[in-house]
Structure P
Amino acid sequence: MSIEMNPYFAEFLGTMVLILMGDGVCACSSLEKSKGKGAGWIVITMAWGFAVMCGVFIAGPYSGAHLNPALSVGLAVAGSFEWAMVPGYIIAQLAGAFVGALLVYAFYKDHYDATECPDTKLGTFCTMPALEGHKVRNLFCEILGTWLLVFSILMFSAKGNEGLSGIAPLPVTMLIMAIGMSLGGTTGYAINPARDLPPRLVHSIVPFRSAKRDSGWSYSWVPVVGPFLGSIAAAASYLLIF
């Protein structure tokens with residue numbers, strides 16, 4: 001039986017699953033009384049890769065599984081996606097990420113209540129820099145990480161890589177893992193505005209039984225602007241080369 005799904009709904013659903021699993025591993029590995037507490041960076045980066053893989057399997061056949069506003073813009077700049085569809089994709093991705101973050105909060109509510117550290121709770125929703133006061137460097141890190149993501153995805157379809165099309169989720173999964181393990185230490189590698197902004201908004205509105213800090217809005221522009229700039233740079237690089 002053939003099943004058809006609206007591409008915008010596919011982006012919503014795929015991004016929701018991405019954030020549910022991605023922010024979920026952050027909560028699992030850091031919140032008090034969680035069985036996964038202390039799992040570490042390798043587990044987090046691997047789980048984010050698998051989260052992307054699941055989102056791609058869900059949305060891929062129907063929307064191409066961008067799951068990332070910056071990627072949608074970058075593909076449009078490269079001529080691989082229609083500009084007319086970009087606004088709808090971005091709205092769907094942001095909405096999906098918001099719902100995904102809400103589900104993480106509902107799932108781990110008891111553990112949020114058991115966790116006293118406000119920074120730990122914020123870190124399960126969105127990214128914050130490892131070192132404060134280095135926004136220009138952090139912006140560069142987000143630009144470069146997203147450039148690598150989008151340029152590599154564009155290269156997956158280049159001549160000689162056609163064989164990757166049938167196993168597309170696997171190389172993207174490994175790419176996300178590699179970026180996190182190699183370039184994630186400074187900012188937590190948002191490389192996706194939907195991964196950061198809607199969950200940050202969720203953090204700002206949900207209640208916690210114990211201490212709650214601000215949602216880091218003074219930094220929030222970095223993981224939004226950086227990915228867009230990096231994606232546009234990746235598309236420009238691709239067009240310049242090919």
Structure Q
Amino acid sequence: MTTISRDILMAVAASREIKDGETAFIGTGLPMVAAYLAKATHAPTVNLVFESGIIDPSPIELASGVGEYKLVYGSTKIAGTFYALSLLQQGKIDIGFLGTAEVDAFGNLNSTVIGNYRKPKVRLPGSGGANDIASMAKRFVIIARADPKRFVEKLNYLTTPGFLSGPGAREAAGLPGSGPVKVITDLGILGFDPKTKRMRIEETYPGIDAACVQKAIGFSLESYADTRVATLPTDTQIQLLKTQIDPNGMYIKDA
């Protein structure tokens with residue numbers, strides 16, 4: 001069997017989270033690839049919104065960022081960041097995708113700083129629209145490679161809310177969105193226990209077991225009896241990714 005790259009596994013897993021007819025808030029990288037794959041397969045009427053205010057484009061080539069001119073081609077509207085974020089405030093975004101430098105067991109994210117805020121070891125890009133997406137999208141998906149330095153017991157800085165301190169915390173903070181639903185990693189797919197709101201292993205990629213996933217996570221994952229092996233990408237999905245969506249390997253790297 002031909003080896004399937006982790007990037008393809010992650011992109012396909014992320015695309016499956018998008019439903020037809022939804023409005024999805026999309027960022028740079030694998031979320032962009034996943035969104036185009038969903039639109040080309042099972043979700044042809046998904047409406048894609050980018051933070052730059054570019055709405056539902058049909059670019060000929062992948063863009064290197066949400067503000068690159070390549071992304072404008074075929075768009076139904078170009079309205080600016082204020083408009084894009086206002087869609088979140090109006091409750092019109094069904095799903096958003098977020099990357100992160102750190103994530104904890106409750107799906108809270110850090111993209112601001114590593115170390116002391118005033119004298120950091122690493123200064124990161126910051127929130128951008130991440131806090132808005134996590135707070136106000138109806139649900140959001142985290143995409144992050146599994147690593148104990150990324151999946152941490154305690155964040156260096158809380159940039160973006162997941163389930164905050166646990167059950168009821170989002171509601172108490174007045175956040176309208178329902179929070180994170182999946183964490184797409186390069187080892188498998190994590191979800192959240194509906195009672196404790198802590199992360200758990202729901203799917204592993206073929207050849208990877210739950211122990212391997214836990215070893216790459218810096219906190220104890222919630223036990224889950226129904227962990228299963230993830231469905232492999234179809235030949236059609238792989239071909240679309242390699243020949244049409246990302247033929248130059250900008251985001252999808254070979255195995």
Across P, Q, FRET efficiency 1/(1 + (r/R0)^6) of positions 70 and 174 (r between Cβ atoms, R0 = 25 Å, to 0.05) reaches its greatest value in structure P
Value 29 of relative contact order in percent (Cα under 8 Å, 6 or more apart) was derived from the coordinates of, among P, Q, structure P
Comparing distance in nm of label points 7 Å out along Cα→Cβ at positions 78 and 142 across structures P, Q, the largest value goes to Q
From the coordinates of one of P, Q, helix-only ellipticity at 222 nm (-39500 (n - 2.57) for each DSSP H run of 4 or more, over all residues; to 500) came out at -22000; that one is structure P
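Read-outs: derived from the displayed coordinates by stated rules, not from any lab. Source: prediction; values computed, not measured. Cβ atoms are built from the backbone, for glycine too; each structure is taken alone.
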